[in-house]
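Engineer: What follows are several structures.
Just so it is clear, none of the values below were taken in a lab; they were calculated from the coordinates. Just so you know, these numbers come straight off a predicted model, no measurement behind them. Cβ atoms are built from the backbone, for glycine too; each structure is taken alone.
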Structure I
Amino acid sequence: MTLRSSAVLVLAGVLLAGVVVPAQQAPAQPMSLKAAIDQLVSFDFPTRTEAARVVRRTPAAEAVPALAAAARLHTDGYVRYRALVLLAGFGQTSATSTMRMLIGDSNDRIRAVTYGWFQHHPDPEIVQALIAALDREQSEFLRPGLTRALAASHADPAVRKALEPLILRGEDYFRGSVIEGLGDYRATWARAAIESVAVLDGPLQDDAILALGKIGDKASLPALATLQKRVGRDLQPSVAASSCLITGECAAHVDYLSKTLEFTASDPQHQTLLRAAAFALSALAARGDRQALAVLLDVGEPSKDPVRAAVALAVGHVALRNAGLLLSVLETRKTLDQSTDLMLDALDMLSEDFEEERFFVEIRRVYWAAAEGSVTRRVAQALIDKLEF
């Protein structure tokens, strides 16, 4: 079962507010932009973090050309990678030409960023390059991002022709990323093939069941009804979440998932079912279910490992795919310390730099859009402080 990153709002390059820091956070003597870019590779975490802050808070007119040049030409490969990630935070206008230029780069981290970029910014001009990359990208680090980028363009007949066979053949890990991506992007044409995976016992069954729910076609309801009677308890959360996503009748399903998560969190003998319930709740929350996220926070905040790891990953999954919902729910919490601690644990485990940068940009945008002294600004500030961006 995987928790891979997904959609938060696409931000325009004109959002200069996203690169400004509240006055109380500004360093007394900030390093220069050039020095900051060079320090993105520092082994010292505070130095590396401060360097990224300096870059993010530099006006776009200065930062964008410097980051684009560093992503293409810097002598250190990791600096190139981090520069490209930070460039993405300045928006589509600023980054697209550089992403197109680097999609075939020899640096695998660079290519991973470009695949993430074109997932969130589908580009007809780049589709053939993505399809061609399927023949060479065989690493667990790169192929899932590539297939998600293609899934985002699944309406293109050439993409459909390339992805449809991969639902049913290949390594399970790679097939899982295809199935998940097609579910996330609601590829109705893939429903029948994914359903054929969902009804078979095996490691892809839970991903396939949930993908049917994300696609949202009522033609899958008979198969889900059969599965509900046949599968074991560890797959029941995915069936419940999928049924909720298709029918919109979620009260009973969310109640079941909530009680399952609470029960399994108190009993170390049920860790597989715990992860299944957390995974299912995160899928509902990513699609906008506030109660599902609130339950994850209620269980996760006071928990310890192994419960905490499973729930933190689920919360992180929601944050990277629906930052707006996370902020909205955090506004209702009595205190924020435990919530932001859980988010810190989530991002530490996920280590998805590109998706996290998109999340950071959205939180900074919300901070500056909110009224001074508002709850929204307070929550955004708490996340900025805790996550150190």
Structure II
Amino acid sequence: MQKVVYLDYAATTPVDPRVAQQMSGALMADGNFGNPASRSHAYGWQAEESVELARTQIASLINADPREIVFTSGATESDNLAIKGVAEGATRRHIVTSAIEHKAVLDTCGYLETKGFEVTYLIPHSDGLITPDQVENALRPDTLLVSLMHANNEIGTVTDVETVGVACRARGVLLHVDAAQSAGKLPIDVARMPIDLISISAHKLYGPKGIGVLYVRRNPPLRVTPQIHGGGHEFGMRSGTLATHQIVGMGKAAEIMRLEMTSENARILSLRQRLWAHLRQVPGSRLNGHETQRLPGILNVGFEGIDGETLLLALDDLAVSSGSACTSASVEPSYVLRALGVEDTLAHASLRMCVGRYTSEKEVDFAATRINETVAGLHRARTGSGKG
């Protein structure tokens, strides 16, 4: 029986064995299981030391000060903490984001609209890009925050957040970057790039689910109001007992990404290009998003004249998706593709395919063959040309 080929790395990644090994040492009675906040005995000291090592490893991934790393439960909480945290008590009441952000940003901005904030939702160009000029033109004297993805989770397009940051800094506007998809895959250097807040999730970089961080700039200091109270942990920004095993795992995952980013990106990019070289030969195939300004591993392709639900059901030996994992229960076309101007029928018949650390050339070739055969079969069934 053919094993299902996993091509959904943008939804989540498997935990790297090196990460799992580190985590296992922080779980059981003969390991480092203590509460990092228990500073009256050796178990607590050892746990705290492990947490701080992980904080340093994660900070090194983006060239930050470890004191700028705040642990959360993941990028969704980090997005909420960043946006709500700077909005609470602010005198400026305007926020700029885009129509193709993750729901964690869009829904948070929608919540703030009910609290009297005004939000500008930038519409991407047809190639999926949000440009710095668009952002700069949207800034107003009362703009508090710009919140944008570094790389889109459905189509993989990359935003020039450094240039956006320059424009924001010149106007006294804060910049929050959702780097859930890009951290460890694209270079991020906060010592050079004018970014104030960054959301990162461990399970997108071969670490465990349920842990993430929010980078919060320290110089000059940035006020972020906590959204979870109860003990004043994490520099007063996020209370709760720290999950040592998850934090240790995220730290190790970040270290691996930092050390192996260049070589891994080259291999993953070659796999994505190989997959697209196959699929662009399929009649009616269309690439969604910019061809080059994109993440190495994400490919989103639409197939004209095909029923999307039938296509997805037929590819039961491929783990692919028709949109982001956060909206997989929806039968509506992808809101990201709609924002690009993709017609509903093509949006429904679009597949997101994501290669990663454990994808092989053999799996890419198998997936391309299956998609090609399935699309051809559906075309024959639709036109009736397969009848005798």
Structure III
Amino acid sequence: MAAEQKRVAMTGNEAVAHGMRQIDPDVVAAYPITPQTDIVQFFASFVSNGQVKTELATVESEHSAMSATVGASMAGARAMTATSSQGLALMWEILHITSSYRAPIVMPVVNRALSGPINIHCDHSDTMGSLTTGWIQIYAESAQEAYDNLIQAVRIAEHPDVLLPVMVCQDGFITSHGIENLNLLPDEVVKEFVGEYKPEHYLLNLENPITVGPLALQDSYTEVKYQQAKAMENAKQVILDIAAEYEKISGRKYGLFEAYKMEDAERAIVVLSSTAGTAKAVVDNLRAKGEKVGLLKPRVLRPFPAKELVDALSSVQAIAIMDRAETFSTAGGQLFVEIRSAFYESDKRPLMKNYIFGLGGRDTTTREISRVYADLAAALEKGRVDELITHLDVRE
């Protein structure tokens, strides 16, 4: 039975900070960057007020923040940090080290465009660029989802079949600074759900000493990467199992993706994070007019749920896959490329079109989403897609 919860109005960043307070990690290493800054700012006030026992380390850069977090994790601590954009880019070297050390670190990432030119608003260029770093990635549409994902991420990361770091992503300013109503679980319920962190191997275990960061050449490097890959495979079922546990205490159901009015949909949009909320409003409007449209919102991008997405989309006749990042492949955005590739072995291949949108925080309104559904209708009428990739809101 779900726990009684407190209804509050909070920004996404504040919700995440409260989730961190309830988790009460041993160590948080922090460096400010817009629009993530007030996550650790809120959390610092909890430290100052004695509401957590966390050791808060204020460091000189994001590279140092991740380095300190990895050091704490390897010493046996439950450790966290948070970042955005250029901060994530500065961590790049340590992101790979974190996953290869199998450090179960949870890091809120507030999505923001990478420079240049300098931009402080949302797109997904930061986390799309880090898809190959060995981190699990979970995306949130709302403050509620950011809070819920954070709490689940601790259990996912620390699961013995996984032991991989997790990025918990939300859209900069749109979600991070927008105030929403959400439900917070009681502190004691969260504490019981995440449990006490008891690592099997850690540097300060004098009874079972280990080496961290050794040289691994041709005789062992491949096996390290293979083990990481198997852990990422394992993560898919672990994510679903922990979501089922979380539903029992929260009443909120999560999976690898959310399907919205997809049962009989002929046209569908696939899009991450906050834009899914805008798309749902358009779906409702078009459904009221008798149009069979739907929405699929991926929640988990690493591990990539290829089979599950193909199964969910195979009955649709035309799909628009929307990417909030320009990856310069000239073959489409990352989400588009991976979904299109997943359909290679499928007998049912819907018409597919890619839209690059919302770069640098440019607004994507119901008008633009309506245009996407109209484009799909035109493609179905023709029986083909004339332009595979469209920059949805570019001014020409």
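Engineer: For which of the structures I, II, III does the calculation of FRET efficiency 1/(1 + (r/R0)^6) of positions 54 and 374 (r between Cβ atoms, R0 = 41 Å, to 0.05) return 0.40? Spell out each step's value before the answer.
Structural biologist: Details: I: 0.90; II: 0.40; III: 0.20.
Only structure II yields this read-out.
Engineer: Suppose you compute Cα extents along the principal axes in Å for every structure in I, II, III: which one lands on 64, 51, 34? Don't skip to the end; give the middle numbers.
Structural biologist: Values: I: 64, 51, 34; II: 81, 56, 33; III: 69, 53, 46.
Source structure for this number: I.
Engineer: Just checking, which of I, II, III has the largest value of FRET efficiency 1/(1 + (r/R0)^6) of positions 70 and 238 (r between Cβ atoms, R0 = 25 Å, to 0.05)? The partial results should precede the final answer.
Structural biologist: On the way: I: 0.05; II: 1.00; III: 0.70.
Largest calculated value belongs to II.
Engineer: If you work out FRET efficiency 1/(1 + (r/R0)^6) of positions 38 and 246 (r between Cβ atoms, R0 = 30 Å, to 0.05) for I, II, III, which one comes out largest?
Structural biologist: By FRET efficiency 1/(1 + (r/R0)^6) of positions 38 and 246 (r between Cβ atoms, R0 = 30 Å, to 0.05), the leading structure of I, II, III is II.
Engineer: Please state which of the structures I, II, III yields 4.5 when distance in nm of label points 7 Å out along Cα→Cβ at positions 94 and 366 is computed from it. Write out the running numbers ahead of the final one.
Structural biologist: Details: I: 2.0; II: 5.4; III: 4.5.
Comparing all candidates, it corresponds to III.
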